[in-house]
Structure I
Amino acid sequence: MSNSSDVPSIKVWGWTLSVFLLASYLICIGFGLAVPGRFHMVEAWAPLLPGFEWLTPLGFAAGAIGSFLYGWYIAVIAVPLYRYFSKRGA
């Protein structure tokens, strides 16, 4: 028997992934401020986050918003796929 609490929720996974990616972004920005330039994560974030620029207020906000939205994007795509394939495999 399947319990309704076993079914993944888009809302729960959206918030979980969004906060995780936002926290990861903030940790990387903090890391970039604490270490020399050759260790910055700018090269990793810039291609993934439209509007991201290192150490500008607008670039920081664009990166934070983009990171947060990627979490919801993943949840909206992955949770229905998980539900579909878990039903087929059962």
Structure II
Amino acid sequence: MSNVNLAIILYSSTGTNYQLAQWAAEGAKEAGAEVKILTVPEFAPQSVIDSNPAWKNFYEEVGVCIPTVSLGDLEWADAIIFSVPTRFGN
């Protein structure tokens, strides 16, 4: 897997998908890939985030630190992994 650029694009409200993305990144890096863990923009109202302590904690401690995906990231990537919650109908 050397010389492969992997973008892992995630949405995580409480951290579960973020943990899955980290595990995927570890495996890809061990195989020689260059990896970016990226997120999509958060569109939930702050009041909704604040109403769920686990969501609020993850968003404030980790979520705001994950870079947001851009078109440039997609162009850079040779492969893409999406990690999204089941509530989005996947």
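Identify the structure, out of I, II, from whose coordinates Rg and Dmax of the Cα atoms in Å was calculated to give 16.9, 55. Derived from I, not from the others.
Which structure, out of I, II, was distance in nm of label points 7 Å out along Cα→Cβ at positions 19 and 75 derived from, given a value of 1.0? Label of the source structure: I. Thinking of I, II, which structure, once helix-only ellipticity at 222 nm (-39500 (n - 2.57) for each DSSP H run of 4 or more, over all residues; to 500) is computed, gives back -24000? The value was obtained from structure I.
On distance in nm of label points 7 Å out along Cα→Cβ at positions 27 and 59, which of the structures labelled I, II is highest?
Result for distance in nm of label points 7 Å out along Cα→Cβ at positions 27 and 59 over I, II: largest is II.
Of structures I, II, the largest value of distance in nm of label points 7 Å out along Cα→Cβ at positions 11 and 51 belongs to I. Supply the structure label, taken from I, II, corresponding to relative contact order in percent (Cα under 8 Å, 6 or more apart) with the calculated value 41. Derived from the structure labelled I.
All of the numbers you see were taken from the coordinates with simple rules; none came from a lab. The structure displayed is predicted, hence computed values, not measured ones. Cβ atoms are built from the backbone, for glycine too; each structure is taken alone.
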